[in-house]
Structure 1
């Protein structure tokens, strides 16, 4: 999707020091200190949105999914510009403007998105969609929703939650994907790049893990990390936040269960995000990316920008099909 190269070297998985074990599970959520637990609403900033089937008042118990501003935001709507440097052509900077929200996926003390029953995951993804649609309607250039699941994946709070960064610009990687989708459409008379990839993957049947009525689960051809996975719609569509589109909740729930079974009941720490059409897109297709976290990038990856994957995607797909 990006055109970036990946090094895939299955032989390196057997070298000394390589460990694809998920590691020790994170400790359970401390219900005394958990600010996201139902009944602890006074420990967060005032809520922005919530799913409250009983009509309860904001910032009180009775919610299923709750949205609050990030207490330590990476972006702020009124972020000031820094002082001008003497040589503005060499040193260009502006305020980190935008919105940074936290979406609490459940009122119960669940430590992982993989711990949620399907019904609750459906509720959580419905709120993800609602918040993304809200910010896109407000004119944001790129709505990037992501989950850091587990301490090793960057989670600062053990209670499962998603984050939404509403950006006033399109980051370079996403802009690159947008341009490649457009170029593919021009070259093929309007075809969807991801739609064509999914169609070819199903035909080849080497990296497809699962298919349901709405989505396809596959290990991408150029998987950048071990057991990287992608959920894509069977029928290409630009925007995940479009209410007419499936959310992929059922496939995501099944995918997390497969990963847990593959690693003997321990879901590895992982990052996942929703990729939807950014501003300026004429041809795009949404998807959900899932990257389990094993090991850390070192000098090769950091110094060159190349990703190094020690588990070929065909091997990962085979294992997960049988998990």
Structure 2
């Protein structure tokens, strides 16, 4: 591997090899190596790598960074105030990484008001799921890692994220630049491209992924294979309000969103979970998405929820479907 590729690998893969050695020891070495090779190959197929590598390499080195949350994920220095020059570098990097979708964050005083106020969703589920303390967690379709950092702060032993979006992956690497010692890492891969030869995760999260899969039951079966026997699945998905097993298949877009292949009813999701080998599937929350949770912001200045709704009747989308409703489901792997 030439010097440029090695520089890219070190900047973008970060501490992944060490994370595998420290927290995924149950995996055979050959399985770990294959996953790292896939991650590397996936990154090098994407554009703008040099730009992102330069951005990450220009970030200041800061000692004593602490992470906390109050709805936001906060990064701050424990013993001193960050100097103006370094704060300027951080703010410039944040702006270069727009759009920010999941959050919010606060980086050393720099506020990042994201499209999704993800703390709202976390509040719906945090008290209903099994205690995360000392659990090995997989976050599928994690975005920039907001939820993964929340999981870590809840006491998870370690959290591995799967996220194919380069934009989200680099936002995560931005955060991890200041948190190298924290047990959270990310593979830049889709869940269907990942195989673990051991069922070892205690909790698996899949939030906002199911309806983007052409074969949703295959996705659920993959999630079960990631979980140890009895491990818990936390599933968040768009649902249709029908009171029977049914599937809405949008013709074209859904609330202006691309790649929404199907929107199942609550009972359909429960049936799929049972058929995919999960025990005790149940729904713990159904919520209509509002602008308090999803909207355009300075850090995500593009189309968002309101742009996908009928302006005369916001109870329906611009395509005539019902306004987005999301359900949160829990189940245990058999």
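The numbers here are math on the coordinates, done by the rules we state, and not lab data. All figures in this text were calculated on a predicted structure; none of them were measured in a lab. Cβ atoms are built from the backbone, for glycine too; each structure is taken alone.
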### Parent structure of the calculated result 53, 53, 43, given that Cα extents along the principal axes in Å is the read-out and 1, 2 the choices
1
#### Entry: Origin of the derived value 22 (relative contact order in percent (Cα under 8 Å, 6 or more apart); candidates 1, 2)
1
### Message
If distance in nm of label points 7 Å out along Cα→Cβ at positions 30 and 238 computes to 4.1, which of 1, 2 did it come from?
### Response
2
### Message
Tell me which structure, out of 1, 2, gives 4.8 once distance in nm of label points 7 Å out along Cα→Cβ at positions 62 and 294 is calculated.
### Response
1
### Query
Can you say which of 1, 2 returns -7500 when helix-only ellipticity at 222 nm (-39500 (n - 2.57) for each DSSP H run of 4 or more, over all residues; to 500) is computed?
1
